[in-house]
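Undergrad: There are structures below to look over.
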Structure 1
Amino acid sequence: MTDSDKERPRLVESGQGLRFLNIEYKNRFLYSKYDPFRSIRGVIESLSLLEGTLVVICSPGLFYGIDELKRKLPENTFLIAVEADDELAQISENCEIRKDNSEIPLFRWSQLELLDEYVRKLCRSGKCRRAVRIDFCAGSAFSPDKYSVIMAGLTDIIGGFWKNRITLVRMGRMFSRNVFRNIGLRRRSPVLDDVSACVKKDILVVGAGESLDSFMFWDEVKAGSFFVIAVDAALIPLKERGIECDAVVSLESQSVIDSFYVGVKKSEKTVLFADLCSRNEVCMKFKKRVFFLSEYSPGPFIDSIKEKNVAGVTVPPLGSVGLAAVYIALRLRKDEGVNVFTVGLDFSFSVGATHSKNAPAHIQRLFCTDRKRSVENYDAVFSGAGYFTSDKNNNPVCTTKILSMYAAQFKNEFSGAANLYDAGKSGLDLGLQRADDDFIRTRLNYLRSDCSDESCIPDEVFRTDFPLAVEFLNDELEDLETAASLLSEGEESVFRDSSLALEKQIRNLLEKKDYLYLHFPDGFEFNSGIQFLKRLKAEILFFIKQCKISIQNSV
């Protein structure tokens, strides 16, 4: 036997003879030489599993112990196997015990995308709540980092699903309501695809962080040196500086956002970039609107919107309006030679001050200030959510887990973008090139020949007519009215199709309309039970009203 053969995994006789084999790999036995079952038997005996557990078998080897493990599993528990070493995976796939347990998915390191897809689909059933790791043999010791990455990824997927699920239960109905209302406005509004690559002058993305107050070039901004994109919270601070921004980005669905637009008039200049699920009442405040879609809940309803091109491009679910504003800026610029500067995207704050002056949060504190409550917001730091860290200048600042997560996501999404600069003097590190005052001054002194009115979004795109939006609403309205009649009148309904069973006809109509039930605590999938259908009937009446209002607003 050559040295290379010794390095490859091979089956050898165990101490119990040929009945139970062992694996020798890299001069190491992966099971006990005398009792291959001893180690895994002890692990399984000490195992305590709850329903809804995804059991991840790391390095399954010859699948010794799988029958004992399956007997110990409670209901609604799921098994998968993962092998990070291709040569060991080949042995696992072809071993005798594996043939009798072929229903257990086995993923290699090169198949992580398939593993991701499988676990996400499992989560959507609502039955998977946690992941537990079991090492079936010593093969896991050859790739400890890979197995740690796999388990961390699975935990993030499952945890992320349930966080999103809680959000949907609380706000899913509102998201869908806003989508229906905004589709009506879509008839007279373009989508992000229609305005991409049209801005030729440098872009300034403005957040509402404290670095907004230390930016020195507001006179030049007022003079039109930049195409200004503001997040919603920065709209009033810019207005107080006499600046009418070129664009504002809105993601928020709740009514709390209304205060961010106090005093906003329907100008001929400012363009609202709005998610389809953002608050409809805000969208109504603007003459010029550009819609996009983020998939707040992947499913049949979102798929139907995409199939009929109602929303155009799908924007990644970035979470933060600041990240969405930068994403839109990069889509708007004519080419990578156009510079994009960010200011006010700090994702941190100092003790007592959470935002720039005149931001809605600051104005609210001014309103509430009295002898017992100061204008400084110390609760943000000392109430438990905040903690201290270092900013990009190594100065101490405060942040929260959510803000620091957004900063990390910003770095992951945009750190490689060409000519994207951080012009803020404070805040967390965003992984961007820094633009100091001298650099910005040099850019301002350089007169670009294409910095004219034509370098902005042309008015022609706002003269659009997209009748498919109203057609989409009419189709939904017809289906909903049909379903309402079937649920109320049953066999006596004028919409009754005698070629189908009543339950089948109702299921065909409503199963793909997940916006009706995704916000139910048990709304993982359509259910034809009587109690579920009773709740659906109330939702159908609500969305019939939304369709009619939206069709009326589309005129």
Structure 2
Amino acid sequence: MVGVFEYALAIGGIALCVSLTTSRRPNPPGNVSLPPVYGPWYLPYPIRGFLAMAKLGMDEDNFLLSLRRDYGPVVHLPWPLNQIFVLDGTLIHKVYGAPSSTLSFTAIRRKFQTIIFGSPWKISQGPGLARMFPVHAKGLANLRLDAPVERFTRIVQAKVAQLKEQIESLPEQAVEIPITKWVIDTMFEAATIGLFGEEFCERTLKAGLQQDFNRFDASFPLLAAEMIPMALYPLVPPIADGMKGREAMFSVLTQWVEDGLPGLDEGVIHDMAQMGLAEGYTSREIATLLLGDLWALQANAPYAASALLLYIVQSNILDQVREEIDALPKQSEDTSDPVVTLKTLASMPLVASCVQETVRLNTSSFSIRVVEKDFVLSASGEGGIFIPAGMRVVCITRVGHLMDELWGANPESWIGDRFLAEKQGDALSSKRSREMNGFGGGISICEGRHLATAELKSILTIILSNLDITPLKHVADPRIPIGPATANNVWKGLQPSRDLTRPGLGAFQFGASDVIARVTKRKSS
């Protein structure tokens, strides 16, 4: 598959032919300095920018880590990226804490609503969307998630029960399955029902919408890169195919909205649709808004869940994790199935630590801000780095997750109890938690983080309560290098290979890569 950077390089090369000049840099005031510019000093800025873009697309981790080593905490990547990368945890929090009048995320959010999710400009740039933002955030707060988590859990329990029945029907009392695919498929159905309800999920399954979603999601890196004008979308095969998938999703969403959201009478999706109707939006326009939630629901958490499961079942803390799970109250006296609610899920500190560690190692988040007015980025209060208005500042959380001294001697290793206060001490555990930015931060922090975390804990709890998972062999996508998911090949267990075409887009995806696992009923159940 040709990725975002190959297409961007091809199209951007046309512009390069007419712009091989060194860009003029502003003169910083007083005792502040401009960030260093990536690339050899003797090359024009556009060529340096293309080199940076190509290296980011080929090997995200090594490129980002080399930026931190060679240029320090802040570096300017010239056109065509034309962005300021912030690579230091302390400075990232400075960016997160800056007022929106100085560093704005809203402009990015509005623009993506059109170029990625297809909303008309009148919607994405209009006042109605601003009124929806707080309603959306409130709808995904912990206090509103009991019903979605209950629906999600019920479906996962049914899927696990079906797998157990299949196991019991076989002479060997075991099945071998691609475990990542099973987790992703299970979560697609469970999460869709959790947030959108059973009727909408039935419509998606009947229409084969998961395949259409995957087509759209494959085009997401190209769309998010903003390197290809919308007028050229039909000429770029991955985007053209992604637009067909998006249109198929619009069709199902639009009809569901027109039918009155059957199967859903509460929750954030219901509230957003009702607000859209009150604003006078058409059913299709509302569908473009809801598509963003459907994408966020399915593009990250399922992959993190499969990675979490594979980490734990191959770790030396599997028994301890199961002890936490087994300590949960049971649904009845004659079953070993635990009661899974937001309250019980919050009572497992080791499981929570495992989730945090997986998010630390298996995510790369590029939180973007538009610089609305000149800004000085400083950790000490004296001097600092001058960032002029009109630039984009990008918080590169991945570097801090791999280089920060907080993580000890082996930051590339998965250590499930790394965030346990009982092991690390309250102060260190608290500091590590503050420096964990897998969901982004500030005004752009992922609003669905509470739901995603609950989903990860829920599916892990249900699986480990009922099944024994033994990874057997790696199934690789030939387009992606075979190797562990973590940097520097430290992790020795089996994990699907990371899809390298999605830098900065959240949880690592795996393409067609997978792990075949032997699944049996849990021996103690």
Structure 3
Amino acid sequence: MQDWQRSVIYQIYPKSFYSHGGQATGDLLGVVDKLDYLHWLGVDYLWLTPFLRSPQRDNGYDISDYYAIDPSYGTMADCELLITEASKRGIKLMLDIVVNHTSIEHPWFQAARSSLDNPYRDFYIWRDQPNNWESKFGGSAWEYEAQTGQYYLHLFDHTQADLNWDNPQVRAEVFKMMRFWRDKGVGGFRLDVINLISKPADFPDDHTDGRRFYTDGPNVHRYLQEMHREVFEGFDLINVGEMSSTSLEHCVRYSCPASRELSMTFNFHHLKVDYPNLQKWVRADFDFLELKRILSDWQVGMQAGDGWNALFWCNHDQPRVVSRFGDDGEYREPSAKMLATALHFLQGTPFVYQGEELGMSNPGFEHIEQYRDVETLNIYRLKRNAGVSEAEAMAPIMQKSRDNGRTPMQWNAGPNAGFSRAEPWIGVPANAAFINVEQQQQDPTSVLHYYRQLIALRRSEALIQDGVYRLLLPEHPHVWAYLREGQGERLLVVSHFYGGDCEVELPEGILTDSTKQRWVIGNYEAGEHRYRRLRLRPYESFVLHLSD
């Protein structure tokens, strides 16, 4: 068992975490200022979303210089201080890098666009005529470059040109850059949309949007094995790959130690259960049965293949989970704790996104002027141009925009939630007045203290790491119950995903008069459950350690 398999990773969106300099945006020194809080919380790694030089067209995921800190976040000296001070507290920094594409302001692209025979031309993907693939941000995935009369591929924004990984010089430059940061002392890498780096040579037209051809592409495993040899081998580094529209089979290969590729993988299938017919920009309730089926299938499949899951509800690209799968009103606290319990007892490495440990909710922005995200603004424009009403266009945006997870971290009830002395780059939710770190640190029953307990349990309950997952009651419409089993012991995890009371009957033999049980954690008061029939309160969740 590797140390990172017993760890918890905390994700920071630096732009919205804390402003040391009192500016509209957060900075690296702001993270340094809050290291004592993160140490108190008990996390082992910090994943910071990109803070390298960027024109910020896509909030840093459009890098223009892999070797420089963006001035809005600070300096290289600030980064080195963060690495050093985090290490003093037993915390490692995980660098988020984007190597599927670069900004079109990157010197490589500026050289590539200058002429057809420039040495950097083959660093990117060009065609005389585009095929019909679509950008994930809307519209064509190809942009015309007038200076040389060809189109370049951009699976995301038109300012994010895809790199040509089939060119060995591209791979050599990427690995050189990763070694630079490895030698700076980072503890690992989060690799953005890394399963999209390999494209088919013929670029066929598609009856949908093209993703079936470039997702988990033809050479992706070979390229990641090369990355492992050139960067990771012989070093204690954690490496998580963000996998867009991937498959269980591929993620087993990516994360199985025998493959020598990555430590673990993110997949997003469980976060599409409120996408009717896989359409994101439609307001919809989530499909609970599908949610627990997907998560259960990945638990069983990854365990069988010796793979490893990155476990998460939230990140900088997702709405707040308490608004999505819980209740951000009357039952915000119990539902936030329930969702945390259900996730943290699965096998894998949990990720906590800033503010999740407080039960932060979607901000409820009602007007498009309150949003900053390029994807959101593009979708709004496309919907309105297609004749969709203002109310219809805004309904899915309020539910699903990436900006829902990007509002400032809520430190206290003061001005700007204690994030900065200046007006933040994006609005602060009104509920910061009663959902904030300062208030919850003083309340031992808070969501924050509950997360702290969950983080500590990963080191004391061995079954969390290596217990075999077994789903119970797969067809129950309101309850997700599962076991983690091993060495004659079991963890029983029961989570009620809805308001109101609920009765549920466990399968025979789970709880009997002779079963020895120990209360592990729960979002209501501790108790014994001697009988198969359970009476669950709104959003109730608990974990029992069972032995015969």
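Any read-out appearing in this document is the output of simple, stated calculations on the displayed coordinates, not a laboratory observation. Nothing here was measured: the structure is a model prediction, and the numbers come from that model.
Undergrad: Tell me which of 1, 2, 3 gives 146 when you compute volume of the Cα convex hull per residue in Å³.
TA: Value 146 for volume of the Cα convex hull per residue in Å³ corresponds to 3 out of 1, 2, 3.
Undergrad: Turning to a different aspect of this structure: Using the calculated result -8000 for helix-only ellipticity at 222 nm (-39500 (n - 2.57) for each DSSP H run of 4 or more, over all residues; to 500), pick out the matching structure from 1, 2, 3.
TA: 3
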